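Listed next: structures, encoded as structure tokens.
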Structure 1
Amino acid sequence: MQVLVHPEASPWQLRLSVPGDKSLSHRALILAAMARGESFLGGLSESRDVRTTLRCLQALGARIRPQADGRVVSGWGPAGPLEPGKVLDCGGSGTTLRLLAGVLAAGRGLAVLSGDSSLRRRPMARIVDPLVRMGARIWGRAGGRLAPLALQGGPLGDLSWQLPVASAQVKSCLLLAGLQAGVRVELREPLPSRDHTERMLKALGVPLECSGGTLRLVGVAELPGFRLSVPGDPSSAAFLVAAAVMNPGARVRIEGVCLNPGRLGFFEILRRMGGRVRWEVTGSELGEPVGWIEAAGSELRGLEVGAGEVPAALDELPLLAVVATRGAGRTRVSGAGELRRKESDRIGCLVGELQRMGARIREQEEGFEVEGPVRLAGGTVRCHRDHRLEMSLAVAALSASGPTRLLGAGFSEVSFPGFWDLLPGHR
């Protein structure tokens, strides 16, 4: 579909909430499926990716039924997942495929994990190699480096592994494999990545040690059923916060957001740019801090973002490029080559589309440089079947000098259901 976005001539103010966090929703569903007994999950993300995980878990024997304000999950417990009767279609969700691969490697029977063309291009050796080291039997395209992946479940052994790149998905895959198999796992990360899985496991009583960049799953644990009200997704909130800081007089307050420190990298960067952004923790859910975020129109300046900051802001870096067009001076992002291996090449595609809008932006092998400030010009851009590019371009259009037509829109539902209903200026 195509969407027309008009820049807002008058200041706008919003007070709202955003859908449940996608990363937490994936993990909560998987852990509830692995648990003994029933779990209640409220506020789950209704994104396309999370619905994919839900369907895969049902095919593996988890019973999931709707209930007022949430879903009840009856897990398979120590018996493990059933052998699925068909290929598990993970769509475009790398989280679904990578996390379930860990569970199924220690399961029973044969399972095949596949997905759409973008997922079949994404690197899988980073999970296959350590799983094989544990004793897993896995086959895939390109020697196991690409999906589809076929896994023959069975006993696994202990693992000690140095992750070559900081990746919450890889880390979670291996922790879930160790948990399902009842073996010890020690992981070392080069840089910190999202710790949602660790927080949930510790809150559920799993013997997990975390210190100095090393994680140790040190004993066997059986997951109990649990209750969780999933807080709002900070990666979704980021688009509305960015739109506010880019537009003079705009204000937004977003309630009930997950404020995990590993998810605040983008907001910290905005503050370094001069953005009027603040937040406060007011509660917690299963080890996750929850609170509100506020943002307002700001005078921005360019800055450097190095590899050490990338893991905590990776999904938001295309959006940062948009914000940087309004910053005085140069913004340079490096060490973000992983962006080229998402649903699209998020460096090349975004640079090309922002250049169409008049941005002074240059593509680099592992990042980009933006010279600002520049008033973007409305026009026609393409979304490249990528939900984060679509929403980033929508934010760019909101502060452009004229209306912008987004071709190939409609993928925002992958991660942010209702995005277009919340964005000012949408027609």
Structure 2
Amino acid sequence: MIKLTEVIAPSFWKTFNSKKPRQIDKGGRGSTKTSKNALKVVFHCLNETDCSAIVIRKYQNTLRDSVYKEIKRAARRLGLIQNVDYDCTVQPMRIKLLNGNTIYFAGADDYEKLKGMIDENTPIKIVWFEETTEFKDKEELDQIIATFSRGNDDWFISLYSYNPPKNKFHWVNQWVEEMKNRPDVLTTDSDYRTVPAKWLGKMFLDEAERLKVYDNKRYRWMYLGEVIGLDGLIYNPDLFEWVDSNYLEVNKIKILYIDFSVDGGHQTSATTCGAIGLGSDGYFYILDLYYYSPHEKQIKKAPSELSRDIFNFETAKIREYDCGIDTETIDSAEGALRNQLYTDYGKVFHPVNKGKDKEELIDYSQEFISKGKIRVLNNNNNKIFKKEIENYQWLEGSVEKGKPIPDKTEKELTEEYYNTWAKDSSYYYADHTCDMYQYWVKDNLQKLGIKE
């Protein structure tokens, strides 16, 4: 016999068996809300007659490595054996129990195709929306519920689980505020502190405590699930560790390899390339920057000149540090410079997939900053990075609209900035080195320990 209290965190003991029509679980990392919902889905499908369920994420291609695995894990934790107590298929993706109840999986981008495969003799009683923040708006959720709730006379549950967005104006945060006082809605807030420590492991707990001290605001959002709001500044400049330009030599730190990341510019915006090296001490170092701004210049560098400059910059850096190149990243929208680098020098820069929105890209880059594993050499070329980081802000009014957008306005420098690799002075700055840094992080998520 499996005791539910042995597999469910104490914060869910009182609500696990609830059949309220709408159940919203929000919380931070390690709160076990996802595993609780997986257990709830399997438990009801196992113990109720005529009770099938459907688990939905926004995108079909995210199902197999997330909720599909989680449901199978929940079945094992409840003592079920695959191919004995239940059968699994991937095409179509579903798990069928011996009692005839079935758990289906669908992406909201493809769920229409699934309706025809559902057995009408075992109606859908549970719809679980995992990662609710991925969905467009509450209307999208309601349309899906209307599709699958038909034919139920006794009970029907829709589950929602998500980590709250930072911005209180995000549609999910506003929707939950509207929903939480309704009598047919159950909301739970949970975090890792209510979960048995042995479930989470020492490494998880140590990292949470480290972030609590190092960046408390991000800790409260990531681990406690608080809606911390969005300040004007996107980055906390104090979290970047600046070290003397001779820091590597003085401390006998060897650069093991260098990554290069490019943000391509256009008629008025700068082109920049960052050299980011992994040190033998385990830290990543922004070693140097190429930066060329054409803003308000009558004669502007052509793609062939930018290609030459970047190639020379890379060559000089790998010779200086006597190491190789690991990754070369470029903005996926920058086709001209990428093609020029390949044509001129056979360079194959990887066009980074920037994801569904800018906020996701920024979240990844903030997460790596919070690890405390990046340092910046305090040299002349890197001064532009410091300037742009310290002035990187959300566009006025965009936060309140629920869709934060960085301010990309070109602003005038108070003093001339000269880049030794571009052999050129710049008089304006914006967010170009910030973008360069973000593309590098996004292109190296596994290497940087952000995604497994």
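Values in this text are rule-based calculations from the coordinates and carry no lab data. Just so you know, these numbers come straight off a predicted model, no measurement behind them. Cβ atoms are built from the backbone, for glycine too; each structure is taken alone.
Computing P(r) over Cα pairs in 20 Å bins from 0, in percent gives 27, 57, 16, 0 for which of 1, 2? The structure behind it is 1.
Given 26 as the derived value for percent of Cα pairs over 23 Å apart, for residues 232-343 alone, which of the supplied structures 1, 2 does it correspond to? The correct label is 1.
Taking 2.4 as the value of distance in nm of label points 7 Å out along Cα→Cβ at positions 256 and 376 derived from one of the structures shown (1, 2), identify that structure. The value was obtained from structure 2. Calculated for structures 1, 2, mean projected area of the Cα convex hull in nm², for residues 112-303 alone is largest in 2. Looking at distance in nm of label points 7 Å out along Cα→Cβ at positions 40 and 384 for structures 1, 2, the greatest value goes to 2. Which structure, out of 1, 2, was mean count of other Cβ atoms within 10 Å over residues 24-31 calculated from, if the result is 23.0? Of the structures listed, the value fits 2.
Which structure, out of 1, 2, was mean count of other Cβ atoms within 10 Å over residues 88-95 calculated from, if the result is 14.5? Working through the options, I get structure 2.
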